[in-house]
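Take a look at the structures below.
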Structure P
Amino acid sequence: MREYGTPALVVISATANLTDIVFKRAADEPAAVALRRKVGSGWQDVSTSKFRDDVVQLAKGLIAAGVEPGDRVALMSRTRYEWTVIDYAILTVGAITVPVYETSSAEQVEWILSDSGAKGIFVETGKHEATVADVRGKLADVSHVWQIDAGALGELAAAGTDVADEVIGKRRTSRRAADLATIIYTSGTTGRPRGCELTHGNLLADARNAFEGSLAEVFEIPGGSALLFLPLAHAFARIIQVGCLESATILGHAPDMANVQPDLASFRPTFILSVPRVFEKVHNGALATAAESPIKEKIFRFAADAAISYSKALDSGGPDLALRIRHGLADRLVYAKLRAALGGQVQYAVSGGAALSERLGHFFRGVGITTLEGYGLTETSPAATVNRPGRNKIGSVGLPLPGVAVRIADDGEILIRGAIVFAGYWDNDAATHEVIDKDGWFHTGDIGELDDEGFLRITGRKKELIVTASGKNVAPAILEDRIRAHPLISQCVVVGDGRPYVACLVTLDEEALERWKVEHGSPADATVASLKDDPELLTEIQAAIDDANEAVSRAESIRRFRVLGTDLTEASGHLTPKLSVRRHLVTKDFGTEIEELYS
């Protein structure tokens, strides 16, 4: 099959905007719980009317501060209740939210704020404020820096007490579906991040067609709730935020992704969204705990095998009696404890941001948590395809959402069309025209195939963008260019696609190495192969790595490297005549070295 799509279940009105639901629910059911807010080690219910009031008070403060419709306001914070309040307050005054990862470097902050022309920025901590201060002299448009932890939200609310409710109403309803809601900066294949323009209509079309169509069973669980722990600066978490508010699913925020387990246990969500790395950590953590005892390890491996076998059997006629007995025993011994660690109520997990291994997908479904893998990009708002509770083909990324069409081009590239396709790249028409053709198809840069039922499988990446197991987009050129600037280094190849962190392979410049040997008293006949593990040489290479890491966030930074015993050349086939690296050949020929980087 070359193309597959279905009509939209929900068509977004031209007058609709993202803030409508906040005010409608507060008017219709003011006491209903909209969110749960983390307070100490517990959770505090936030009603629809309380959430609306928090949004309105902050929106009035923004108006008093001079924020106008169409202005860009940046937001740099971990995932927390205030993130959602600030986001919807910005939208309520008709402005545009510009998320910034809280781990971003000063260079990245400078670029995003200057390129977007942001008028102000909310930062979470004093450290974030210091990062902005380092570059504020280069940011003529930034008039305000509001620190959440220093009480800025309360100060803004107090400053806006004289702003009339009628002003808020006019500002809010002035925004329509075609107006920009957010600019999300995402790494391109080369150079600086590009700002993806997403409209109110883009996000509403994606969220509403998901929760009323593809993921209806997930969002319609009685008393349903979701705990967000992925960064809300990521489009994946952002659309779940929108979907929860639109579908009346109770939303919670867990600010510490590294230690989310206690929050899961106390919040007790009915579904979670995550990236494959988190699923890997849950599985590997359980195995590591079991491995402390030979008997427990044997039981865990028995249970894992039963879970995977049981899940696979569901797709091929159902499990037989013997497998059902094994699975039932494993449930009592292992699965119930795993589910309890996630709060005990999780029925579904939505996975995106990177590829989930089929083994993990089957493992979690066998444990009793149906994992639904999806696919999309920031440019598609972001969800374009997803598996469904009743149609879950593990190993695929599912069917297109209602209103979305997927086409496979002649060269295998995945093309997407529908109301979810972004408006374009901010202030970059040339880049926009490169990816959206005259017929409205967005060219993803990914390679895939559609089966005879319309399920999409991702088989490769046309572009060189790396997506780590945590779902972080990493543009290798930014790192590689800086590393290659070191005189000792000939080539650098950044790796990390689907891996827990970024690493790289480095080759040495033989002429520079000759000089280095003289300066460091190394034998004249020492070869690259014999010196590649020399401590002094590795210290110099590490300095180049550290310099490159200054340009990126920690999530994008290189954690480990390996010096190869040979250079990459045109003669070896690893470089093109233009001296561009053939990545697929490097990763194939040096697969062992890459594996060692993650051992």
Structure Q
Amino acid sequence: MSTIDVSCSAPSFVAQKGRKLLVPVPLFLFGASGFPTPPPASACRVRVTLLSSSRPGVLSVQDIPGMWTFVPATANPAPANANCVESTPFDPTTPPSLTAFLSYFDPNNLTAPDTYNASYRLEVFDDATHSKVGGIEFQVTGSATEAHSVNVIFALDHGFTMGARDAARATRLARLKAAFSRGIALLRDDDTFGFISFGNPSCASNPSLALGPGDSGRQTTARTSANGLSVDLSNPLTKCIQTGIDVARGVTTTATLVILTDGVNIDPAVGGLTRPTLPTSALIIIENAALPPASAALMVSADGHYAIATAQTLGEFAIEKLLTQLFIGLAGSVFIQDPEGSLKPGESQRYPIHLTEADHDLELIVFSNDADVLEVALVDDSSHSDRRKHEPKRRCGSNDPRDRDTGVLVERYALPPVKDQVRPRYEVEISRDLRAGSSKEAPVKFNLLVVAKTDLMLDAQLASSGTTVGSELLFSAVLSQFGHAWDFLHAKVMVELTHPDGFLQVFELPHAPHAPGRFQFGLRTFRAGTYTAHFIAEGKSLVGKFPFRRECLRTIAVFPAGENCPPRPCC
């Protein structure tokens, strides 16, 4: 009788509510006996079947093209149930190394952690006789944390250097307040936020808002308080970013701290910086990409990052775009694409978007200098003769004039599940009504951000081998789906790199050898200033083979050779 010995290593898993996770289970096949030796050789297949689960519908088995396929009810032998996958045939005398992928997904009760256990059966069948030649049963256990919500405290800089003006005569503080008002409109009711402000030299008497839910009432309160800030001209030589960090951490030690500042730390004796150890990021507002603040890397923690917003490289809504990117990163979402344009009365523009089996929710975000005259909608373009608009699951832009007044529209959609591996063709439509609005007949500018709650992620990083000119910029990107990096079909990652002098360089990141889903490249710097990298990843998804596009922005500062990077003494 032909036999194969079977064993497996089923690890315990830790997942997150509302996100799909594939749990890898290495399978070991050995000790084959009773099979004819080549030629001709017998062929065998491995089956993995879900037998029972403590929470029905949460755990299953995953089909992966080229590796595992679902077993139809008509197969011989018939599967025990629909949750059954089968490997491709293999020679039992030289069995391959196989890894099965158990699928976890629990969209229920997203704010409560849970534990899980399930039983699976592993079987090996002779492909010719359909007889079972080996098998075992095994248990899988795991737990899930609550779904990601944003938990953030802001530190808003209104020190005297925030009175510096750009080419349009807008002050840094005015741009900060506009971006803050628009940014907090992206928060959801289950998010938590608060803010403090700092000037010269302390923030003891400045407006602040304790941590609380991100609902519309608190957003209005935060806007009112932040808009009441004015440039602090007292003791201008003692401005201290460290004071803002310390006061914010006095409010909370658990939230992510986001500093909105120009990064100018005036007096080293009073305002020196100690690099934070708790999660801290910074959004830095400057006018000239060639003059980044030397304090950029000092005010963020090792697990945080700084982003430098300059209109000359990122456009009119530079601060908003970078703030949105930070928010969606905290919430476990990613950019799909980031177009911008302008509309005259009665005009509209459409942007096709590619969605996959990994995309659950969609968020359309429009920043504009006159949001009151714009509409944004998701259109199903599967049939050109029957275009239909989807209804948002929660409208927080067009039904709320406060959000429009801040210059932002937000629409959120719950995407229907993929059926028969067919995903509708979607377009985003931006339209302007015929009434003149506050801008009369002049074109209304907008920036559309398409964001997805998804399990197909782009993790892109821009680092440097040093802080001065001549150092190498290090570009890296990892594409993953369902918690694992894969070699995606036809995948490529492009980088649009804007140099400090405005020169645009475009190149493709090569695949990293022996590292699925990883791309990396190095480039030596020749000038000081802020480098802005726009990463664009394209390919086909793991299961449905749907085209996808993922984007993100990263910035980094490089300083003149030999400079010790002291804080700049003036604005």
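Computed from the coordinates by the stated procedures, all read-outs in this text should not be read as laboratory data. Worth saying up front: this structure is predicted, and the values here are computed from it rather than measured. Cβ atoms are built from the backbone, for glycine too; each structure is taken alone.
Thinking of P, Q, which structure, once helix-only ellipticity at 222 nm (-39500 (n - 2.57) for each DSSP H run of 4 or more, over all residues; to 500) is computed, gives back -11500? Structure P accounts for this read-out.
Which of P, Q yields 56, 22, 18 for Cα extents along the principal axes in Å, for residues 80-151 alone, as computed?
Working: P: 29, 24, 18; Q: 56, 22, 18.
The correct label is Q.
When mean count of other Cβ atoms within 10 Å over residues 56-63 is computed across structures P, Q, the figure 18.1 traces back to Q. Ranked by distance in nm of label points 7 Å out along Cα→Cβ at positions 200 and 432, structures P, Q are topped by Q, which has the highest value.
A value of 70, 48, 42 was computed for Cα extents along the principal axes in Å, for residues 120-415 alone; which of P, Q is the source structure? Show your work: numbers first, answer last.
On the way: P: 70, 48, 42; Q: 88, 54, 38.
It was calculated from structure P.
Given a value of 19, 47, 26, 8, 0 for P(r) over Cα pairs in 20 Å bins from 0, in percent, point me to the structure among P, Q it was derived from. Could you put the intermediate results ahead of the total?
On the way: P: 19, 51, 27, 3, 0; Q: 19, 47, 26, 8, 0.
Matching structure: Q.
Structures P, Q were compared on distance in nm of label points 7 Å out along Cα→Cβ at positions 24 and 544, and the highest value belongs to P.
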